[in-house]
Structure formats: C-alpha cells, structure tokens
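Visitor: Heads up, there are several structures right after this.
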Structure I
Amino acid sequence: MQKKLKHLNVHAFLLSFPQILWVLILPSQIVSAQKNTTIPVNVGVVLDMDTWIGKMGLSCISMALSDFYSSHSDYKTRIVLNNRDSKKDVVGAAAAALDLLKNTEVQAIMGPVSSIQAEFINDLGDKAHVPIISFSATSTFLSPLSSPYFIRATQNDSSQVKAISSIVKAFGWREVVPIYVDNQLGEGILPFLTDAFDEINARIPYCSAIPSLATDEQIVAELHKLMTIQTRVFIVHLLPSLGSRLFAKAKQLGMMGAGYAWICTDAITDELHSIDPSIIDTMQGVLGVRPHVPNTAELQSFIKRWKLKFQQSNSDIVNPQLNVFGLWAYDSMTALAMAIEEAGVSNIGFDQLSDISGNSTDLESFGVSRNGPKLLQAMLGTAFQGLSGDFIIVDGQLESPVYDIVNVIGNGVKEIGFWTADKGIVRQINPITIKKLGTILWPGDTATPPKGWANPKNGKKLRVGVPVNSRFSQFVKVTRNSQTNTTMVEGYCIDIFDAVMALVPYAVPYEYVPFATSVGMSAGSYDDLVYQVYLGNFDAVAGDIAITANRSLYVDFSLAYTESGIAMIVPTDNQSRNTWIFLKPLTWDLWLTSFLAFITIGLLIWVLEHRINDEFRGPPLHQIGTILCFSFSTMVFAHQEKIVSNLARFVLVIWFLVVFILTQSYTASLTTRLTVQQLQPTITSVDELIKTRAYVGYQNASFLSKILLQMGFDESRLVAFNSSEELNDLSTKGSGNGGIAAVFDEIPYMKLILGTYCISNWISSCT
C-alpha cells in the first residue's frame, strides 16, 4: 500500500513537473524578452591602433558608450562597435572602411585618424550615405561642403589663424615666416594664414616647407636659410615628432635666444604634455595656441577613471596623458549615440544599386544605407555640454569659440590669456575685463618682447648713393680715411635718412656708396646720380637732391622734408643808414606847417590870456619868450603857465589832441624807417636784373643754369660759384666790382648762407 501511494505521488509529481518548470522559466523569459527589445546598431571604428591617438581614441569611445548607456538605460538603441585597424596607411584605412560598409553594413564610421585617410573614406561614405565622423582630421582640404556625409568633430586648422594673427598684431610685428610640414596638413593652413596676416598689414616674406620625412640635415639647412633673412617671428605648424626635432636643432644653432619669437599651432601645443622633457627644455619662451577646454569636475573625474582603465589594458605605457582629441572622441561618440536614438536607426540592410553587374569591383558592390540621411540630420542637430565644452556642429564641423594662449616655461606651459572670436585677446574669459596677455617669458629668458626682426648675417645690403660734390657740407659731407681705407658720410640729409630707417618696423641693412670715380672725384652731376637709380646701380639716393620734373621721370621722390623752391638773394636798400633819416617821416611842407602852427597857438593863447592873466604880462621880450616857450613846451606837456580863460583852455585841449596825433605819427613813421625799410630790396624783380644786365650767381653744376637761360638771362652774365665762401665774396663786391647783384639757388641753401655768414644787407625772395 505504501509502495502504491509512493508510486502515485511520484507519478503526480511527474505530471505536475512541466507546470512547475514553466513557472520557474517564465521570469527569465520575461527578462530576456525585455533585453531583446533593444535594437543593436552597427557602427564602425577605423583607427591606427598602434599609435597613441588611436589607442587613446578607442578607449575614450568605449568609455563614452559605457557611460552613456548606463545613464540612458531606457534608450531602445544600442551601438555595437566594429573595430578595424587602418595600420597607418591610406589603403589600409580604405580597405577597413570598405569591409565595414560591404560586409557589416555599418550605419556610421568613427575615424580615421589622419586627414589623408579621411579624404578617401569620405568618398565611400558619400556613396553609401553613411556618416563619417572624425575627431582628429583637421586639414582644411576636408570640407563638409564637398563631402556632405563627412562630420568633423574637431577643430578645423583654419579656425586658429585669427588667434595667431591677433598675437602678431598685439606685438606690432610686421613680418612672419610660417614653418609648415610639406603635405596636406601644412599646405591647407597656408592660404588662411596669408589672408589673416593681410588683414593686420603683416607680410609673409618667405614660407618654410619641411618634408614630413625630413632628415636632421634637411632641417638644419632650412634653419640656416631662416637665419639669413631679417624676420625673427616664426609660426610653426608641424606634427609633434617633426616639431620636436626642429626646436632641438634651432636650440643648437642659437635660434632660441633673445630676439626670436616662436608661435606653435595646436598641432604641437595640444601634445606639449606628452613631449619629452629634454625637448621642452629647448622650447623655453615659445608661445602656443590650443582649443580651450573648461576645467570642470566632470572632466577631472573622467581623467582619473580613464587613466586607471587605460593602464589596465596598456600596462606598457607609463603615465598616460589625455589630450583634447580623446575628449572629442568621447563627445563625438556620445553625440552619435544620441543621434541614433533620435533618428530611430535600426540595422536594416542596405539598398543595393540596380546597375551593379556581376563583374563589379568591391568599390562598386556595396549598397546605400536607408538610415543615412535621417541619421546625418540628427547628428548635425545635436548639441550638448560635453567634456571638451560646448559640442555644437556648425556647417558640418565643430564650432571653435575660444582658444588658449600658452607660454612654455620650465617643465610645462602657463596660460597667459585667451582668444575669443568676438573679444579678441583677453586676460580672462569670465569676466572679460583686460584685453591683453599676461607676463610672457620670451626665448633667451627675457621679459622684453622681440621686435620681430634683426639684421641678417648674410643678407644683401641696400646700396644708397650719395653725392660727393655737394657745395654745402652741412647737407652731405663725404670724407675718406686713407689710413683705414674707410669712407665716412655725414650731414643733415644723412641724419634724416638714418632716422627714417631707424623707424622702419623691420630690418633694412644698407650702406652709403659715394658717387665718385676711382680717384675720389665726382662721377657726374646730380642728374647723373639720380639716373643711376633708374639704371639699377643704386637702390636709392640720399642727399640734397631737388625734386624736378625731369628727374621725376626716372625715380620716385620722398616727401620734401625742407622748404622747396628757388630763391633770389639781392642787396637791401641802405637808406636806413642816412644820418638825417629822422627828417624823413615828415615832408618839408609839414615841417613848416607844424612850426607856424606852434607860433599861431602861442599868439592865440597870449591874446586870450594877457589881459586877465599876470603870467602873460610884462616887457615885450618877456611876452615873446613866453609865447614861444609855451607853444613848444606843450609838445611834452611841460608848460608852466597857468591858463585862466575857459576859451583858452578849450583851444589848448584841441591843440593837445593835434600835438598827440602829430608826435605819435612821427614816432611810428620813424620806427618803420629804421626797421622795416632795412628789409626792402634794391631789386624787386627778375625783369629788372635782365634789363640792367646785372651779374647773377648760381651754384656750379646745378640745374639752375638752364632755368636762368630759359628766363632770359644772358649766359655771359651768369657767374657760377663752387662754395659758400666764394659766394660770400661775390656778394660782398657787388655787380660793378667783379661780383654779383643777385644770387639764385634753392631755398635750403639760401637759408644756410644767410644764417652762416650773417649777410645783413642781403634778403632772399622766392621767384
């Protein structure tokens, strides 16, 4: 019985076992069903896995997906990474992308690392309608306008040129020399640098292109070329490996000392933290620009987590340093995950092209993604606050609002300011108050900004011709020291030229070359000297060279720095030296009238006063003396007689007014004759000289001889003088005594003559 019951219980258990098993399995099936509701989306990753940027980028991409989906577990889509190694080769990158498009049918591709690889993969992405997202391809040759499915999740190289030109403008440099790698990376930025410097009136006298595989000998040879030019401001746009070698050789050649200015683009500045300390030591004083990354708590937390995880999988790398490319890789993968969810992308197959034949190549055998257009639009509209800052795609590439400006000091870099598109250079971003940079340590451990130029060691000097037959040594004087075999050039014109050249904001080496024969005599006239510039024998001429119409046909003149024109010097009127000049202010008629007026006034006052005033009475002789003394003493208001009659007082007031006017007019007239009349020339016109056939002087070998002949002077009446001393003698003798009656010359010479010899009886007059 017990066995039977036992058998029945076992049988009942076996009959109920499927139900129990179903109850136990049901919860796991429900959980599995929930997991199967997420949609996997294949995304390709094409990187150079053996390079630092490839390893760093892949680790950041993986962490971005892990962090994103852990905080967005409700998302229906899940990105599945399909990694491919491009093996640092363009063909390898293209083959990896082709495999992902054809065999895996990925919905997007992250990478590749280099711009050259991206340029070829972009064509595949455009053909398959698959977005190609690169976080490190910075070349300006890559444009989302020409490749609509290319998204540059990094800064364009051209976005930093404004920051660099602002630094150049801030220090007033007028010439810069770009040093760039001779490939697509370097050639792409050059046109943008040129345009930016043109806007601030800075010139690029020379472009230094260095091959990407340049040897040390090639680098040294190029640096020697840079030493022979005057510019000392260099813009370095090289890869970090090539840039490190460049600065090491520049240090050996003494080009990292005082007077030099070096500015690095972000290609080097972003990698300064990973460059060998010995190379950093050679870069002391170098300036650099790099994209600004806000120092947030989230960023610091991520860096710590990334270092820990990266070292676990790459134990051979000691103290790894994360740079901005890793942050862009993280943010771009985050943006892609957001865009895929928004667009509702699924792993549906590609539409195959209808015209694909059986003998087509691999480049023609993949189809077109159905999700591509909507995924592209979702990606272009994505904007969020990422680890690298504001992640906003504008016109197919990452927006670049702010750049850091750093200075290499010691073992690292120091932030000295920022550059923003709307404010330019500022000391701080928030609040923006000071529009200048902080303290800078320049090459050579100096705080003084370089002037940007220096005299080149082997540069060609400007040949400046100077006359040796100047009649006035105060303007130009050429002396030769036979013992030292050197020539000294001095004078007012030379001082002016030296002062002008000193103000030029760049070096212009020059030397003075006398226009003389082998024996030291003049090689020709001033016209001949000017013509040498036209022939190319001289680069310029400095001296007392007048601007004439004939000379202007061959050369360009500077603005006149002295009064220009031709002056005539003639003797003055000597009447001011006459002993009886005090009689000249009044005519004889006026003198007689004045005397009679004095007598008349005296008689009139006597008639009105003698009957009632005792002072006008007495003997006849006494009364006559009183009349004469009273009338003449009124001139100085010194009369002593007291006036009693009102009528006499009225007459006397009128007389005082007449006397006051008469004396003041006389004084003014006499003063004029004693001063102004000395400046009155004896000859007032050129026609008078021609009519009187007077002798006139002019400077020998001057262009004035032709002008005087054209004016109508007789050639026999022209007297040439060779020195200012000889002119002084001729002017002293006069025209009738073997001298001259007038002198014609340029105004600067005339002023010098009048000031040197104090010819008080001669006056200049412009003709």
Structure II
Amino acid sequence: MTDFLLELLCEEIPARMQEKASADLVRLLEAELAKAGLKAKDIEGFVTPRRLALIARGLPEATEAVSEELKGPRADAPEQALAGFLGKTGLTRDQLVEREDAKGNKVLFAVIDKPGRPTPDVLAEAVPAIIRAFPWPKSMRWGKASSSSESLRWVRPLQGIVALFGDAVVPTAIDGIESGRETVGHRFHSTGPIAIPTADAYEATLHAAHVIVDHRERRVIVREEAEEAAAIAGFTLVEDEGLVHENAGLTEWPVPLLGRFDPEFLSVPREVIQLTMRTNQKYFACVDGEGKLAPAFVCTANIVAADGGKAIVEGNAKVLAARLSDARFFWEQDKKIALAEQAKKLDQIVFHEKLGTVADKVERVAKLARWLVEEGIVSSRHPGESRDPELHASSSAALDPGVRRGDEEGRKALADMAEQAARLAKADLVTGMVGEFPELQGVMGGYYARAEGLPDAVADAIRDHYKPVGQGDDVPTAPVTVAVSLADKLDTLVGFFLIDQRPTGSRDPFALRRACIGVIELLTKNGLRVWLVNAIQKSVSAFTRQICHPDLGEEKLAEHKAGIDLVFSQLPDFFTDRLKVQQRDLGVRHDLIDAVVDAEDDLVRLLARVKALQAFVETDDGANLLAGYRRAANILKAEAKKGTEPKAFTGFSYEPDAAEAELAQMLDTQLPVAEEAIAREQFEEAMTALSVIRPTIDRFFDDVTVNSQDETKRETRLALLDKLRAAMQKVADFSKIEG
C-alpha cells in the first residue's frame, strides 16, 4: 500500500472558499478513484491561502483486472443497431456472445476483459479531470490562453502541481503546467523551490519553510495565541469563531499581535467599533474586567517580524483609527437628525413593488402594533400568567388583568409607545451609519432613539424589533418590543402571501419561514393569547386599504378576493408546518400537532394540548385507548363505505348488555369532565377523564357484537361507537396519531 500526495499551488485563495474547496478536492479524488475501482484507506485534506492539498493513504499499486459485461441488441436486430453496439464496444460480431433471455429471445452480449492498471496511471488521468471539474464559486482565466473560453479556469492563477505516489512523481500536466515534487514555502520566510520527498514528509517539509499546511492547526494557533495576547495586556478576547477561521485562512504562519486605539473612540457605540474591526480589518475585539469594550484589538500577522511586530501593530492601528474616525463621523452626523425626520425619507425606499414603500409598511405595522396592545394581546402582564377561562372566547377578550380592572390609561400609554416605536423602527435605514453597516439596522436606531431622549421602552423596541432572527435567537419579552416585532413579522407574512410570493422548495427569498418561526416564538415564549385568524384579518384589512385600493374601505374586500383567499387558506397551514419544524427540534411529534391543530388557533393552548397528549399516548392507558378508538373508527368507516351513517345515540330501546350500558353511562359521566377540563385548559385532566373510559371500551369490544343480526341493536351500538368517537375528537383527532 502506498500514499499519494497532491498539491495544487496558486495565488491567494479567498478565505471564505477554502474549507469547502478542501472538502471538494477530497470528494473529487474519491470519485475518480472509484471509477477505476480504487479506494484509499483515508484521505486527508489541507488548505492554506496559496495551496490546496490532500494525502490519500493506503492505495494499492494497481487496479484489479475485471471483466465487464454489456447487454446489446437482439441477434436478429437490424444491421444499424448492431453496428452502433459494435462501435461502442470496439468488438467485432464474432466476438459477441449470444444468450437466450427469459422470453426465449436470442440477445447479444459483449464481454470485455479489462486488465489491471498501475495506480499512478489512474492518478495521472485523475488530476487534470479534477482540476477541470472543480466547482469554485468564482473562477478566472489568465495569461495569453485566457482569450479562449476553453482555457483553464481556477480560483486564482494555478502555478504548480505536486503529485507523488510514494517517492515517485506521478507524471501529469494541464494547460502547460507539469507535475513534479517541487513547491514553495512561505512568501517571505522562504526562498527558492522546496522538494517534497514523500507524502509522509509533506507537512514537516513545509513547516520547516514556515508554512503550516493543516488549516485546523492554524485555527488553534490563532485562537489560543490571540487569547494569550489579550490576557497579557489584562483583557479578555471577545470570542468569534468565524474570525478565527478567517484569520487562519489569510495566513500560512499566523502570529497574533495586540494593538491599541485611542480610548476617545469608545464614545461610538460598541457594536459599530466591533463591526468595523471585524468586517473591515479582521481584528478581534477585547473587553476589560467589567466586560466593557477595551481600546485594544488583536490582529493576525503572517510573518515573524524582527521587531516583534511593533511596526505591524502601528500600521494596523493607523488604519483602524481612520476607520473609526469615519464611524464617529457618521455617528455624530446621524444624531443631529431626529428619527422622526429620518422616517420621512422612508417613502423613497421600495419595500416591494407590489407592497409599496417602507413608509407604507411602517404605517401598517404601527396600526397593527397598536391594535395588538389595545386588544390586550400584548400587555404588561408577566408571560405565562394564567387567565380566566372565559377570556379564551376571542382574542379581543384576552385582556391584561390590570386592564380589565379599568386601567385604560396604562393600556393607552403602552399602545402609544408601541405605535411610536413602530413608526421609528425603520428610520435608521436612511442613516449614514446603517448605509455603511447594514448589519446594524435596528441596533443603531435604538442608540439614536436613546440619544434623543426617547423612552427606554421605545428605544429597546427599535433595537430589538427584528428579533428573534430564526430559531435559537433571543426572544423579546418587553411588551412594546413584542408588539412591534410581532406586527412587523405578521405584516411581512400577510403581504407576501397576499401577492402569492410564498416559499417554494428550498427558495425563500423574503425569509418568510424565518418570520413565521419568529411569530411562533414570540407568541409561545410570551404566552400571548391571540387567535391568528383575527390578527391576519387585521393585517389584510390594512393592506387592502393601503395597497390594493388606497381610497376604498373594507366594503371593497371582495374585489381582492383571490389574494385574500390565498392568505386565509394557506397562511394558517404555513404556520402549522413551521410549528412542526420548530417543535420537532424540541422532541414534539408532528402527528400530535396535526391531531389538535384543527381545534386550536391559539398557539399557546395548542402546544399545551399537544404536550398533554404526548405524555398521555406514551402511557399504557393512552396506547390502549388509542387502540380502542381505532377499532371503533374502523368499524364506523367500514359501515360508511356501505352507505350506512350512524344515527345519534338517544339511549336503548332494548335491554342492553352490561358492557354497552356501562359504556353509555361512562361517556355520559366522563365527557362533561373532559370538556370542562379543556375549557379550563387543564388538558392533563381531560386526558385522565378519557383514560377512565379505557377498561370499559375493552369490555365492550370483548363482550358485545356490534354487527348484530338484530337491526335495532346494530344501529344502537353503531350510534354508541359514534358517540365515543365524537367524545374523543373533542380532545384530539386521534385518527391523525401515528403508531
């Protein structure tokens, strides 16, 4: 068994492309080897800014001889068909084998013996094939040959190929670049060509030339030495694994160095400074003992400087100072204009050609946020606080306990702040700072709001109204923030469904799945009691007035029926699908959500119901009751196929068997208990009430013949089973439960 080394030397590969490129190189070689019937024991990939490499270990010296059989046409096929097959195989007619198939037809076969090939020959063909098939996200042509579209393409100009099988060079070439054993070391710490003796010596040979070829090792160096540099200065490095990967991808011999900047720049918001350092300069930020941003940074050099890195740090500090000066300029200039004035420019930004401008969206969101507070859906109560049963009749009744006592003034103040925050939430989109750093939208709005003296609740809502951004992100709990965030996401969902721009397959250009998960997280984490259809209706009305027909009222809704029907028919199902995805990660079964979703439009109640149902069906009583339900449902289904519909159970007109009398009595006793428990949202109690029926159901099926020859008994017993099925359906649709 022998090892194979392949190195593709080129000019600097962008850091963001390196990790995938390394995996692609391994994958492509595996595929080429497989075509020849070869398989390495292990293939390890390496990547630096200037080279892409791999070592395939444990390859045989040659491929095995194989015999390949190809099925051809029938023996009596036309000459043209036979000629085509012969041309494909390279054989003559007398070299073909004639066999009889299962139908008795005589069919021609070509048996081709392929002798084994030396592995280096296979590798020599594989290398050019890999290079030409390489899936770079972006590639280029260069030199005189670049005038032809057929010329070689690579991420950056390809400069050399090292191909060694054991200690021998694998002779191969592409576009005039021939393979060999010579490569180059570090751009500054090494001169002249470096000969690689074998694959095993590859890492050590380049390490001696100041190149660490293992990207994983470089990441460890960047991470640990950056932390050490910060600690020596009395700071703590701000963790940033993405920055670790990027710095490792920019260097072949990483040397983290600590630098400092003028503390006066700390007057600029922390996020701006960190983003400036990270995005523009690839620097790590540091914090002091109190967790505050320190006037220090860690940069990663690619050389061991004679002066210990002093000149490098000074140069980087000057560049950073210029960047931070620009950021401070934007910060100071933006603060001179109130957010309310900035918001007036939002009518110049198109949100979507069919949904109007950002100013239009702001108007809708402001009204919806206010409505969410006025209806008591969002209030100042503590999340999860219990509510009276009668409050679940409609979303408008679900008011905060304080509000129901007549605290209209407090509710109005909350609604005013929610509306104000919504009207200012997008204003920072037109600021200089967000124009420079789009990632800071929302964050900067919060800073500007606080700087001009707006209430903290309003500033916080502006800052956090985009949250949660996907599953796992922080979920706002402050009432004003929740109202604005919820309104913003509902408006986006309704708007794009209204114009039939739903996600399809893996495509979701408007991030509607993420918005939907955000709504679900906001509702469930805050215990918000809202009938989604009501909220959707409110949002649809706003769109209809503003976008579909600006001068007309709700009486014209019928004119936009197609889009509106699409919203109400598909958006609830979209929520259900996203809820399944979200809850699946939490261990909740999707079939149990299906079992209760038709009975609930309140997500908080729905999930409480699902939780109780999952706990119940996993018990013996639950499993047995489910089996009894299915037996009853199957009997009724079979009768329905015959055209027999069960009548309503009104009692017995004959002397019933003990088991059927007991079942009728048990249903009369336990059904009200279950329904009352559901009304109180005590779903565990409802399940327990049903579980009491389970032994009675077992006895009924053991002792009673449902399809009796007596027509009256048969109809009565079918009616009793239908009553059982209906009783259980009030708790959940057990027909949708799997297993």
Structure III
Amino acid sequence: MKFASTILLLTCMGMATAATPPVVSDTDLVMTRQAYGETRRNLSIEGKPLTIAGQTYKEGIGTHAASMIPINTPGGYKDILCGSCGIDDEAAGGSVRFRIMSGTNVLWESPLMKKGMPAAPFEVTVPVDAKKLYLMADDVDGNDNDHADWVNLRWKLSRIKAERRAIPERVDASAFGLKPGIREDQTEQLRAALSAMREGPWIKRTLVIPKGEYHFYADKALRMSFHISNHDQPVIHPVGVPLADLGNVTIEGNGSLFVFHGSMLPLLVMDSSNVTVNNLAIDFERPIYSEAKINDFTNDGFKATIDPKAFPYQVSDGKIQFIGEGWTGGITSAIAFRKGTNHIVEGTSDIGYSGSVEDLGKGNILFKGWDLKSKGLLPGDTLTLRTWGRPHPASVIYRAKNTTLNNVAIHHSFGMALLAQRSENIHLNGGGVFIRKGTDNVSTSGADATHYSNCKGLILSENGLYEGMMDDAINVHSTCLGIQEIINDKTLRCKYMHGQSVGFEVFLPGETLRFIAGPTLEPGEKAKVAHVRKLSTEEVLITLTTPIPSNVRVGDAVENGDYYPAVTFRNNTVRNNRARGSLFTTPKRVIVENNNFDHSSGSAILLAGDAQGWYESGACEDVLIRNNTFTNNLTSRYQFTEAVIAIYPEVRQLQNQKEYYHRNVRIENNVFHTFDVPLLFAISTQNLLFKNNKITYNNDFKGWGKKPFIFRRCADIRIIGNQVTPTRSWNIGDCDLQQTPESEVSFK
C-alpha cells in the first residue's frame, strides 16, 4: 500500500509514471467536438505554450469553447481524475464554465472562469462502472476568445475495487421521484434513475417508467457538445434523456408520453451497448413548425386560421414571427396537405413563401401576395409553415452497439426524428414517426424520419408507421470526404464537404479507407488508416499504412470501408410525406419488402450516391425490392425523383466511367397502383431485374407523358413476367434509352 500511495501522490502532482495511462488519447482528440480550430496536446489553441494566469504548464489540452472531449476511464476502481482548467492567457477575454460529466450527470463544475483567473483545480471520483467521462468547456456568452485549457490531467489509480450498491434487475423510476401527470420538470429525477442503472452494467437491468405523461425542459437538460450528421451543428445540444455510457439496460416506458419543452435533443443513446427502449412516445409541447388552415381566398392571397395556443405567434410590420419556448422562427416555405386525406397536394412540392400578413384577430391571419389558389389549394387544406433549420434530432444513436427501439413513437422533432451515426446493429420494431392521436396535426418530423450515417452491422426497421415527415422515412448512407491535398505518399488532407455533415469521426486509426474517383464515382482501392489528425471541424489529415495509389487525385473522395450496414426495411407504412419514401446507399445487402408506400409525394425508393453535393456514398451491390405496394407516388417533384423507383447516383462524367456504380438490383412481385409516371429510372446500374410485378394504371392525377422505363448508361436489364392493367405487353419502345444500347435490355 505504501507503493500505491506513492503513485497517488506522484500522479496528482503531475509527474507521469509508467503505471498511469494518459487521460486523453489521440483517438479522443479525433472524437472531440470543438467550436473552432484544432484541439491540441500540450499547446494552446493557437499553438503556443499552455499558460493560465501567468503560469505555464508543460502538459495539457488546449481547446476552444464550447468543446467536449470524451475520455475512457480506467474502470472498476475507486479512481479519481485530477487536474486544473482555465482560460489561456493568449485569449483577449472570454468566459467559460468547465464541467466534468458522466453519461448522465455533472460530476464537477468550475466557477465562471475568465482570463487572468488562476486555474481551477479538481479531483473527481469516477462513478462506479463508468467507462466514459466527458470534459466539457461551456461557452456561456458566445465570446470568440474562449481559449479553454485542461492542464495536468492525471488519474489517481487506487486499485481499490469500487463498491456497488445492490440494484435489483427491475427498478421503478418513481423511487427516484419521477412523477407523471404534472407539468413540473422531471429531468433531474430521471437522470438520477439512469445513473443508478450504470452500477453493474453487465447485469441486465430494466428501468420501469410508470405509465403516464412526463414533462422535460431544455433549461434543466444536460448540456453536451458533439457533431450530428446532416444537421445544423449548434454548439450545444441540451439532452433530455441521456442514455450514455450504459450497458445491458432496458427502459420500459409502459406506453408513457414524454413531452419536451424548448429546442432540445430529447433522447440520446451514446457510447453504450445493448440498450433497449420499449413502449415510449416523444412529443414537443410546441413543435418547431406551425400549421395554418386555409379558410378562403382573396384576390392576391388567402385567409387562414392558426391556433394561437398550439402555435403562438406575433405579427409586426406585416411579418409573422412564431414563438416557441426559448426560440422564435419565421417562414421560408410551406408544405400543403389536402383536407380529409392528409395527402400532400399534388404538383405543389415546396411552396416558397413571399408576401406579407395582417393579423385579423382570434387566430385569423390574412396572407397577402402569396398566390396559392393557382397551385390547386382549396379551403380546408392545411399548410405546414417551415424553415430549413434542423437544430436537433428527436433521438440520436452515436457510437452505440446493439440498440433496440420497440414501439417507440416520435410525433415531432426539431430535425430528423432519429439520427444514427458510427453505430452498429440497430433494430426498430413497431412505433415510428406519426401524428399523435387526438391532435389535429398533419406533419411530424422536421426532416427524415430515420437517418443512418456511417453505421455497420444490421439496420432492421420493421412494422412501423411513417407519415407527415418533411423528408424520407429511412435514409442509409456513408459520409465521404473530399480530398483537398496530397501531402506526401501516405498522407491526405481531406474535408467534410457539406456544412451539415461535419466533424464527427469518419475515420479512426486501424480502420479501412476506400478511395472514390470524384468525376466518375467509381470505387477504388482500399488502404488501412495509420493516424488521423483533426485540424478543425471541417478538415482532417489522414495517414495511411501504405502509399497512396498513383491514380488518386485532388477532387476524389474517401469513405470508410468498414462502416457499411446491411439493411432490412419491412412491413412498414410510409405515407403522406415530402420528398422520398426511402433511400439506400450501401454495398451490403438491402432488403425492402412487404411495405406500403402510400402517397409518398416523391419517389418511393431511391438508390443514390454522390461525391459532389451531400457526399453520401456507398455503392449498392445487392438490393432486393419485393412484395411492396406502391400507391400513387410521385404526385410532386423533388430532387432525384424521376420514377416510382429511382436509381440516381450523381456522376459528373458518366461518359468516362469504366465500371457501373450500382449493381444487382431485383424488383420482384410488387404491386403498383399508379397514374402515368415512370416506374423505374436508373443511372449507371448493372444487372437490373424488373420481374413478376403487377401494375394497375389509374387517372387519379395528371400523368407525366414519359415512358415507364428510363435507363442512362445501364447494362444487363431484364423486364419479364409483369402484369399490366389495362392489359398490354411491354417492349423496347417502352424504354427511354440514354447511353444504353437496346441489346442491354431483354424482355425474355
């Protein structure tokens, strides 16, 4: 014990020993979310010595608030993290509050730190069985001078086994003060219950939520900072229910409704394994988008009713501003839903907003200079009044393994309803994204219902209902990076190319990198990643274990060759949504079966891929689309929606391709109830089968006057055994062939 005591003393004095692991690893630095610049080891954000209140520190981490560094704990012992933190002297000013957090709670918080204040020391005991801690530097005033330093970080390694409380396998959340049926904030009570679930994480435990309605408010949420793919990248995500650093835990909701107040992220599953959420619904007291019901039309506009209780607003100087809980917003566009059916009004798509408003009182608004009558709208139709903002998803799965959501319903979200990234094996069963019974709403999530970026294993989504979304029911893809510079024979400088998909770790050391030819989108060679240095939110340096292939050029792209998921999407209903029903871009097997795509206003299914816009890659190699029903899709036009089933990789130089992008797509035994629109559109696809499908044409909407099949540089196409009503037999005349010889299409 004398030797152990000596180690404790040395580590707290900042003297490194062979027995003490580093607190922050190089991998942690890659996973750090930082508002500006590069997170640096032993240097400030500007690359200078770490200096706080005139004292220079040899060891530490220089960051810029807001920032959050995830770190691994030694685990299982009564260990202590010690060190200091403060504002670096190089800053012109700034104010930061430092926090050390477990997956659910703030373990230590500094006073408000300003430039010139001595570093604040801390000693934080690691919670029992916590495998992760999060070092948070919180920018409290939005000052650009928040140069935040963590210095002399050390573990006190006691090697004394931590004592665990006797937690039963089923825990009643009400024992921690959680109360249904009241509008008081239940955040702290629920987080206390979640913290208890971490004690003995490898023993299966269930947290039981008594059935009821519970309210959670943004001002009590856990303030965290991390990048979320395909979103607006706010500096802070206020997290309502953080299921972080948990293992073998089930949350049993018993049909409860969680109502969230303010702009926030309701549910987070992060750095966890084997987490299951059952029988729970998520909604917001005040949705991000407002709804207006058209009453009648005027010469240059229309009169509408907006429920001032559900969608508070104010009108000033001819402009309407919607008021939320801690936020305000206007209108950039609208989506129109038909009275009685909730179908998106045909031929409308995104309706750009213009004009002015006049408040007529009692929820009645006169919209001037906004002609909707000519677009076919009718009295009784409802407009979802929206912006393009998407600050927070309703749920996020990040660096998690084996996550299951059973009968989890999401009724509204401030972005996508569910966003998963860097995760493995996700199962959605039942539930979905749909309008809550008893409400008069027509819309649900602010973007996609479910979205998967750089995941692996199996994504199984079944038995769900998806309606009223502002985008796809499911979107699966990789996020690739653009090559900006070839530094040397093994090192690349790469960039996140879309502003809403930045910062999260696309590559870590030891993973596989795959090259993509930018102009032709052809997949290239693979290589192993030796080292990753995150230069900023937008750029990384990637060093490989082997030389870069000689044909790689600036303007090409790179994707992670390990993070491709297989996908099964089955027994779901997708209806009355904007844009597309489903989108898949992955080389692993994709099965889309027994689904009902009902008035999804764009394409029902899209196979995509690009290295020039969103940089969403993953060429499909095995896709089976069978036993689905397609009913009157394509009533409006959106990007890439050229047919009921569209295969649309964005290839800049299609004429220069030597290989095909997608391959092995089988479309079998489906039923199409459709007006006259193309059934199948494909670009750069090889081995394409359209077999034994039943197609019944109707006159429900105006046809497009195009051929049922459109192929652009495709090969090995078979169209066989299909039944068409009114009866006819297809032949080569039913195909629009672009850069595709007739010999590549067979009807036998």
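Read the figures in this text as sums done on the coordinates, not as results from a lab. Note that the structure is predicted; figures quoted are calculated from it, not measured.
Visitor: With Cα Rg over 2.2 N^0.38 Å derived from the coordinates and found to be 1.80, which of I, II, III does the value describe? If you can, show how the numbers build up before the last one.
Guide: Details: I: 1.80; II: 1.33; III: 1.00.
Label of the originating structure: I.
Visitor: A follow-up question, please. Assign the value 21.7, 69, calculated as Rg and Dmax of the Cα atoms in Å, for residues 54-421 alone, to the correct structure from I, II, III.
Guide: Checking each candidate, the match is I.
Visitor: Now, a different point. One of I, II, III was used to compute helix-only ellipticity at 222 nm (-39500 (n - 2.57) for each DSSP H run of 4 or more, over all residues; to 500), and the answer was -13000. Which one was it?
Guide: Only structure I yields this read-out.
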